[in-house]
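Please go over the structures that come below.
Each value in this text was obtained by applying a stated rule to the coordinates, not by laboratory testing. Predicted model only: the values in this text are computed from it and were never measured. Cβ atoms are built from the backbone, for glycine too; each structure is taken alone.
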Structure I
Amino acid sequence: MTTLSIREPVAPAPVMTAGGLIVLLAGTFITTLDFFIVNVAIPALQHDLHASPSAIQLIVAGFGIALAAGLVTGGRLGDLYGRRRLFATGLVVFTLASAACGVAPNAAFLVGARVVQGIGAALLMPQVLAIMNTAYTGERRAKAFSAYGMALGLGGVFGQLIGGVLIKLDIAGLGWRSIFLINVPIGAAALALVRRSIPESRATGARLDLLGTALVSLGLVAIVLPLIQGPQQGWPEWTWLCLAASAPLLAAFVLYQHRLTVRGGSPLIDLSLFRRRAFSAGVAIGLLYSMTTASFFLILALYLQDGRGLSALESGLVFLPLGIGYFVSSAWSGRVTARLGRQVVTVGILVAATGYAVLAAVSVLGTPHTTAWVIPGLFIAGAGLGFVMAPLPAIVLAGTAPQHAASASGVLNTSQQAGNAIGVAVIGAVFYSALGDQPGPGLYPHAFALGLSLLVGLCVVVAATVQILPRTTTG
């Protein structure tokens, strides 16, 4: 049987400067930030653009849907046409779309610009892990992946705080527009340094699988769109039809990829990647772990703002202990991983579970006049999340053939985006059902504690799944 790796000779391993890593992390940070930051601007968007509830949902969800649907294809394009080239292309698209978001005259324009932002992010995000995976080895590789995890986590953890600060400052009277326009100078500065600081790498001798691209994109949209929109719309009939259609679409994609491989073609994803236990188990862990993080950020923000009456800025400040814990553990994760190997993820997720359990207990028992009692639980949860997110990509992608580096990264990122959507849908549904039809402030502690209890259970499942990973990895 002719395999894809035979048809695609591997280029020599590239060498990257420290400046190149900073550029990659800048792209990672702003794309992750934009996934979360828009939530704090919803009231201002409704007022300034006269946006309807459905338009607001699309402004928030359009980015995530486009991102999830395009990550696998974006990764494969990087393998074929150059990872630096696709990173730069994605950064250009994302930066221009951010500028368009910042000058949007109406809600419909902003929805379209957010979708284009998601497409840009889908082009650049898989290249970051792929470039690092091919450019670094040994201790330098571990440090680079730790820095990546830190950038990813800080973009998510501090998204609400940064957005709240920008809107509060109202720089040049821009209001909510500043949360998008802040990406423009960062993106432009990163673009100016791409060519001189990041080496090019690619696989050769293959073509883009157009049918596979269509099947996987439609299948992922059929999963992510109803999971994001369904809870807000009361799960109308179309959401169930989409979810039902996703299974045959993705099954057809897998069968077509297998058939194309047997024929000696160029599939979008080399299915042999999943024969490696580190990759297949790691993708599952990425999905399960992401189910806990996005949903935790959601119910924490709802609890603080709707249940405790905090403003977006005040709520963002409460996130600070979470971010500090994440920063500290991310900085130490490389050393801990060197000692514990895969079990660093087990330790991290169980520490996060402990933080969730502490928060669940104090949310019910804490005083209604202060939020200071959440600080210990948030710090513990943040520390646990940092010990998971920083080393996980390196563990999953270790040993991946260089010619499949970006497509493998795209699969991992896609699993995480799908996990975000599934977690928000499931935990969000439980949270809202506990509030009932007429939620009052007194019901929020119970709903928050119930959601956190489910997250603790999910963390235990993640810890058990980690044991499937091989004891040692290479790279």
Structure II
Amino acid sequence: MGTVRPAAVAAEGWAWRHATRLKWALSDVSFHVDPGERVLLLGASGSGKSTLLHGLAGVLGGDDEGESRGALLVDGMPAADARGRAALVLQDPDSQAILARVGDDVAFGAENLGVPREEIWRRVRHALEAVGLDVALDRSTSALSGGQKQRLALAGALAMQSGVLLLDEPTANLDPDGVREVRDAVARVLDATGATLVVVEHRLAAWLPIIDRVLVLGEGGVVADGSVDAVLGAHGQELAASGVWVPGIPPAHPPAPGTGPGRTLLRAGGLAVARVRDAPVAAGVDVDVRGGEVLGITGPNGAGKTTLGLTLAGLLPPHAGRVQASDDLSRGIKGDPIRWSSRELLTRIGTVMQDPEHQLLTTTVRAELEVGPRALGLGDREVAARVGDLLERLRLDGVAQANPYTLSGGEKRRLTVAAALATRPAVLVLDEPTFGQDARTWAELVAIIAGLRDAGTAVVAVTHDLDVLDALRAREVRMGAAL
């Protein structure tokens, strides 16, 4: 992978507060990571892990974005002045897909570092091979699945050959085989280059074999620091109680099974689905969506899971075949969901997309939850009751006045789920509903989904998280390989 000079990273009493928040995202964080160390960064959802990675990468912004105290250092320099020494893969891969073609996108970071052209394209090919993204260099980035975009972002970071690799849940949207492949790709890169690694993952079991050290963030900064065995052995129960996924300590018991499925609300027959026109990613799909049941859509990355979910939700037209709503769901309007207006969809089919930021519309969390109920013409008292209930149930009451874009990835996911629930749709389509959740919020989301199921809602869950499907006793539809 070429010559890399591993970098040291450090925090010295560092703290950060977003411009729109009263509470500090992190405070009094101090640690030192030697060049070449491999560190797993843990903490409950909202503990500031992503904010710390952004700070180390020098991309938090200036004084208009927030306020800081203390210092973040890369090789002894302020992190904001050491850009290029640290490469960051974000929690949301869509926000890192900059250019239209795969090869150009992977090359972007290296180009900005002034790497010679011939060396750039050698790095691009090696990086794509390392992450297992076997697509043409001129493939459109918009045609990639969420998991493929995640590999694309990782390839771009690898091509920069920086001294520090910062990974924010790099395998969250990957299938189990993809998780292992990316973990192994990262390990090969580290073995070849000696680069320093700081990785954030909620599901940590896959990463433990390549990790030297664990840092845990909590109230008041770093609350645990040491080897994997030392930290998990001494603090395992405490960490699990705070929401960290600790191997061998499962989250709260899953809810009891529902009473069984009710009537079919949506029926897809001979369905072919396409993300871009005339390029189907799955065909021959026959499936019923039934009230009182969770339908799990699973399969490898690129098999068309998200595209199928959006088609069932009435947001993408079928490439072939049709989706038909029952009279119980259509309630007096035509039975073809793709022809429904947004207002007609509100109480019939709610959707939570894979990327939470694609659905954020307002400047506060509370206002975000009010959008749907107000569009339905509900009165102030009813809007306030629904919003207050959802803020409490989804553990968002403490950030009700915060700008949604300043939330953690897990908090953004819970916000978009809450926004979909605010209009009480009969069908709910969830794309990776447990993405970015710690063990505690995972269990809370599972309980909420189970409650919806048992109240008669039809839930479609597009997911790689087989644990959530098992907990919800879901009926699984497995998609095949991409066409």
Structure III
Amino acid sequence: MVPSDAGGGLMRGGLLSEPVEGLDEALAVVDSFDEALVAGLLRPGPAQAAAVAGLAAAVAGTPLAARVTEAAEKASAGTAGEDHFVALAAARSALLGSVHDALTQRIDEAVGRPVEEAADPEPAPAAPEQAANLLVAARSWLGDLARSGWRGIDHELVAGCAPVVSAMLPDPGMRRRAALLDGFAAELAASCPGATLERVPVRRWADLWSRALLLTVPGSAGVRPAAAVTGRLLPLGVDVQEHATAVQAQVHAVFEPADGGTPRLVRAGVSAPKPDTVVGAGLWQLLRPRMSLLAAVSEGRAMELEAMPATAEGDLLWDDERARAGEPADAFATARVMLSAATAARVAPLDRHPVRIAVPVLLEGYAVHSEEEGLAFGLAGRLLAVDTDRIPAAGPLTPEAVAASHACVGLLRWDAGQFVLQPLAVETTVRKKAVAVHAGAWAGGTTDKAGVRAEKAATDAVAVLRERAGRLLRK
């Protein structure tokens, strides 16, 4: 919610709680198909046949109709091949893409933000013969998974992915697919045998399966064309995503072109492998050397970019050599003056999924409600859930600070059937003064006592691991 006298417009918060036409029906079709994958499509029963038929009916009248109809017929008879599974995965992805588009359109209406015109995608280059063979092998393994179903997986079936991943990894152009397949196989292996599972992550495994299948289409994971951009980058906040063996920080920002063009919403990400003993503020030690932008975020500064590569989807391919620290820039001032006017880039077709929605917004003048399910902000008589579970331990932002806030810069997401807000920074009042608390405040270093202790603990852990690794190498 941006005050109109500051250059922005009021968010129409009520739109976020109104139903979206066709949304529930599209998700019901996806859920039905996902349930069909639980038991597998080797010997489909009536319910599974109805599920794949429903998927075909949902895309009738689209360019996918003929292929998906044929695939549904084959799957219902238990004779589907790998190409048929690709068609079913494409139909499922198209439905979730339509959900994504409907939700983002609703957000655009609520925020009043312009959207960039979509450009015609360039044709993807054909894959080399060796890579094409690996894609066929990956598709075959994924087809076997669909036939067995999640209840039918065992260690022997899951292990069939290992040779494919090993052959893909040496090729830089195949590593995106290899990482997905390897992670998917690891999850399945940890759940074997499927017949004894108490709970199957139905949506998640179907998402991974369908995305992996679509990435076996030659050219689907090709390098996206990037254009060089020059201008000023104004950070809004940092989203930290942590895994036991990896960490990623994604900086959301407004880019102001040097030629006076329309400001754009952009992202810049950095990731690093990590040992599971490095947590909290120690994560920044792994990320800082890879991106100077993190120091600028911590210091509250803009960055001047010179010919920085940027994709049409709004991702900066960060290069420290093409960036230098600029003038001080307050994230809330940026949000109040520029956020509602900054254009949002179009999402690549393969990335159109509700889980990928993360739209920067500024909220002010809300009432904080403490519900049994957690915090919520009251906007125009409606409640917007606040996802405090996404607040990273690697910064000073806490649920208590969010509860005491009167302004918030965050990411608007969609989860479990509703819009939710992930806070990136809040303004609160301390001793009658407005104070900003940022999730990424410790990104470039900190003098905060809690942050210093966490960094020291991480330094000690990394030192011990390096010493042990060196000892093993010497042996």
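In terms of distance in nm of label points 7 Å out along Cα→Cβ at positions 37 and 333, which of structures I, II, III is highest?
With respect to distance in nm of label points 7 Å out along Cα→Cβ at positions 37 and 333, the highest-scoring structure among I, II, III is II.
Using Rg/Rh (Cα atoms, Kirkwood Rh), for residues 229-340 alone for the comparison, can you identify which of I, II, III gives the largest number? Before the final figure, lay out each step's value.
Details: I: 1.12; II: 1.18; III: 0.98.
Top value of Rg/Rh (Cα atoms, Kirkwood Rh), for residues 229-340 alone goes to structure II.
Identify the structure, out of I, II, III, from whose coordinates FRET efficiency 1/(1 + (r/R0)^6) of positions 85 and 269 (r between Cβ atoms, R0 = 35 Å, to 0.05) was calculated to give 0.65.
Considering all the candidates, the number was obtained from III.
One of I, II, III was used to compute helix-only ellipticity at 222 nm (-39500 (n - 2.57) for each DSSP H run of 4 or more, over all residues; to 500), and the answer was -10000. Which one was it?
On the way: I: -25500; II: -10000; III: -12500.
This value belongs to structure II.
One of I, II, III was used to compute distance in nm of label points 7 Å out along Cα→Cβ at positions 157 and 413, and the answer was 1.7. Which one was it?
Of the structures listed, the value fits II.
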